[in-house]
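K.L.:
Following are the structures in question.
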Structure 1
Amino acid sequence: MTKRVFIVDDDREIREIITFALSQHGFEVAAVNNGEQLQHLLAAQLPDLIILDIMMPGENGYQIFSTLRSAVQTRHIPVMIMTAHSEHIYQQISVDLGADEHITKPFHPLELVERVKALLQVTTG
């Protein structure tokens, strides 16, 4: 069964890189640039994983994450927090909030793919 991943990041290039990398490894991917667009996607279908950038104009990733965790229909969906901030405090905030995974930009696309596979317990092959 194909796993569905939603990406939320205001950087078009990052969305394209992640979409390409995950699609090449058999994932179904939808990418949006803000929380409002994510809500539209979620109204139509639920993903197996959400990859969520923190630093975005308007509603930031932490606010979106909080909304996801407070809604009955989305609280069970694993979330990978993504940020360009390399300071340890950001990883700690992700853990404290209950994120399932944290990745720091820049990252190698294959590292992201492997972490997504591990999070979703997808076997290669």
Structure 2
Amino acid sequence: MEIPDGLRYTDDHEWLRVEGGEGVVGITAYAAGELGDVVFVELPAVGRKVSESQTFGVIESVKTASDLYSPAAGEVIAVNEALADRPELVNDDPYGEGWMVRLRLDNASAADALRDADSYRALVEAA
């Protein structure tokens, strides 16, 4: 299973890639695999403020629906519009074209409190 180094991970299976003062957020390949075929993704409006661990959207698959949780606090500055027509991108490329939101982070160093790739690997291997 793909778990890229250089990203930070939550126990809820979201990932965060910090780029300067911004963060790109998505769900992990593990989460996408557990969900099954994604059929719908509801994302927040640009400009919405989110807190760490706050629900920012919903993802639905053929099996279930799940909330999406923000790994960090910040303002939504972009959403992946492609997911409206192609939600399967979350399954096909969860760390690339399947990204969900871009945040202007309140505190980029907050990512340091999240799991690194090795810690996240241990979490999913224990599941």
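K.L.:
Looking just at FRET efficiency 1/(1 + (r/R0)^6) of positions 2 and 58 (r between Cβ atoms, R0 = 25 Å, to 0.05), which of the labels 1, 2 belongs to the structure with the highest value?
P.N.:
Biggest value here belongs to 2.
K.L.:
Taking relative contact order in percent (Cα under 8 Å, 6 or more apart) from the coordinates of each of 1, 2, which one would give 22?
P.N.:
Computed on structure 1.
K.L.:
Follow-up. Determine which structure produced the value 1.3 for distance in nm of label points 7 Å out along Cα→Cβ at positions 26 and 90, calculated from the coordinates; the candidates are 1, 2.
P.N.:
Only one of 1, 2 returns 1.3 for distance in nm of label points 7 Å out along Cα→Cβ at positions 26 and 90, namely 2.
K.L.:
State the single structure among 1, 2 that was used to calculate helix-only ellipticity at 222 nm (-39500 (n - 2.57) for each DSSP H run of 4 or more, over all residues; to 500), giving -4500.
P.N.:
2
Here, each number is a calculation from the coordinates, and none is a lab measurement. The model shown is predicted, which means the values in this text are computed figures rather than measured ones. Cβ atoms are built from the backbone, for glycine too; each structure is taken alone.
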